[in-house]
1. For FRET efficiency 1/(1 + (r/R0)^6) of positions 20 and 76 (r between Cβ atoms, R0 = 35 Å, to 0.05), which structure out of 1, 2 has the highest calculated value?
2. Between structures 1, 2, where is relative contact order in percent (Cα under 8 Å, 6 or more apart) highest?
3. Compute distance in nm of label points 7 Å out along Cα→Cβ at positions 12 and 204 for each of 1, 2 and report the one that scores greatest.
4. Of structures 1, 2, which gives 14.2 when mean count of other Cβ atoms within 10 Å over residues 84-91 is computed from the coordinates?
5. Given a value of 25.4 for mean count of other Cβ atoms within 10 Å over residues 92-99, calculated from one of 1, 2, which structure does it belong to?
6. Supply the structure label, taken from 1, 2, corresponding to helix-only ellipticity at 222 nm (-39500 (n - 2.57) for each DSSP H run of 4 or more, over all residues; to 500) with the calculated value -22000.
7. Consider the structures 1, 2: one of them gives 0.60 for FRET efficiency 1/(1 + (r/R0)^6) of positions 52 and 132 (r between Cβ atoms, R0 = 30 Å, to 0.05) as calculated from the coordinates. Say which.
8. Matching task: 2.5 is the computed value of distance in nm of label points 7 Å out along Cα→Cβ at positions 44 and 212. Pick the structure from 1, 2.
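Please treat every number below as a calculation from the coordinates, not as lab data. Here the structure is a predicted model, which means the values were calculated and not measured. Cβ atoms are built from the backbone, for glycine too; each structure is taken alone.
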Structure 1
Amino acid sequence: MSKELGARVVSAVIFLLVFLLGMINKWFFLAVFSTFMFVMLEEFIGFARIKGYKPLSSAIYLLGILTFVLIFFIAQGYAEVNVILISVGGLFLVFISEMFRQSDTPMENVSFTLLSLIYIALPFSMLNFVVFNPLQGGKFDFRLVLVFYVIIWATDVGAYFTGSLIGRHPLFKRFSPKKTVEGFFGGTVLAFIVAFAVAFFFDFFSYKDAFWFAAIVTIFGTVGDLVESMFKRSVGLKDSGKIMPGHGGLLDRFDSSLLSIPFIVLYLYM
């Protein structure tokens, strides 16, 4: 095994162990996944710094974690939905804060600050609505979150191997020249196979769930992947960070889920 491959395997195993640590109970989930979000926000702030912008990093961290914690309690029924207005109010304070900074790029700073919260903090915080499963009376249940990410990983694996073997037609060459149409369909097929396999073996996950989870992941997960590629290309980066040697940053690992989570929540609560 080469040194580079060894680093990839070790970092992947460590990530998986930490991820599974968040499945132990609701407090581990809060600690692990809010930390994941914090790291992703830091990586995204790095995009702005490359361009010379100065987003309000303290506001991003504070409002991001606050949003995650508030939705954590809302999803359990311990707080009313309207408490999220605390975070909304904080968004407007960003404009006031920028007025007192001596910066030549106030519009860019505020825009990037708000984008980081809308693109990362809000959708990732909505994962609380999945782990506190409405199908189980709002009790902590890691299974849907685990299945959600297993389907995402299956999509990535299917897309990678199909694209490597028979990929000929770029899916969106401007932002991600290595992704192919063939890879997209290969990932879609494997996603549906895995989703329906879970439904076949486990009662908590129906065939209807399997269809919608796989459909949402393959469509919006692919879009989410391309969106992050668009952002990285705009600042000249290959990876969002270096926290996972051989894999990049955490944003690279969760990009597919960011645009998928709101639609998974929409499906579960309809």
Structure 2
Amino acid sequence: MLLFKETSNLELNKKSQTIFESFSKIDKQTVVPMKFGWLEDHLSAKLALFPTNSGAIFVDFLEGKKRHRRQFGGGKRQPMARAVGINSNKTPTILDATTGMGNDAFVFASLGCKVQMLERSPVIVSLLKDALDRASKFNDTGIMRIIKNMSLINDDSANFLLKNKPIIDVVYMDPMYPKKKKKTAVKKEMVALQNLIGADLDSSILLAAALQVAKLRVTVKRPAKAPIIALTSGIKPDTCIKSPNTRYDVYFCNSQSF
């Protein structure tokens, strides 16, 4: 169950209460109890999730891992960038169909791509909107350039793609993988997402929709040893790009392989 977390700041409470009340009953059903409210520190107040078994979960495009990734992420030669076709001459438009906490979308935007972020969880979307708002007020031309490359849509990705047929070069997917039976060290963000929205059991539907819309390619991020997403059409990846723990399955569209 997702619960409301109050703070001593009445203005912040009013703002987060309005957002919380906009969530449907389904959106408030979580595997483990957690709260939704503000994390206040010396820098700013951030909308956050507060699981009972870990620290606060929030999105921050200014500090932490995203700042490190922006400064030391490997540029256009990193596997993820090559997997969506970014190179010294091309910065494709990208639709991130499974945005989650916005980590990969931020990397693409930092490399100069226009990125549409699709996320179906209204709870996660509220965290992303808050992070974008905070970043847009930050007095830094580099951050401003990145944030201007990012747009956010709250919708089911497959439905959005088939209904709107957006003009986009690349559809990028990083579907939530089912929880492992073995106990492994899992990042707290991933645990929170799994508890909030569960595994993506409709990945084949999304992939089929993406293949109908993308102009140039569909890229699917998978654990290194995970099977490919099975399609009734029998279509398989044209190529894959590997890193130690991750594999990017790439499907070329309309015979384009830039």
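1. For this comparison of FRET efficiency 1/(1 + (r/R0)^6) of positions 20 and 76 (r between Cβ atoms, R0 = 35 Å, to 0.05), the top structure is 1.
2. 1
3. Comparing 1, 2, the top value of distance in nm of label points 7 Å out along Cα→Cβ at positions 12 and 204 belongs to 2.
4. Working: 1: 14.2; 2: 16.9.
Answer by label: 1.
5. Derived from the structure labelled 2.
6. 1
7. Values: 1: 0.15; 2: 0.60.
Label of the source structure: 2.
8. Values: 1: 2.5; 2: 3.9.
Matching structure: 1.
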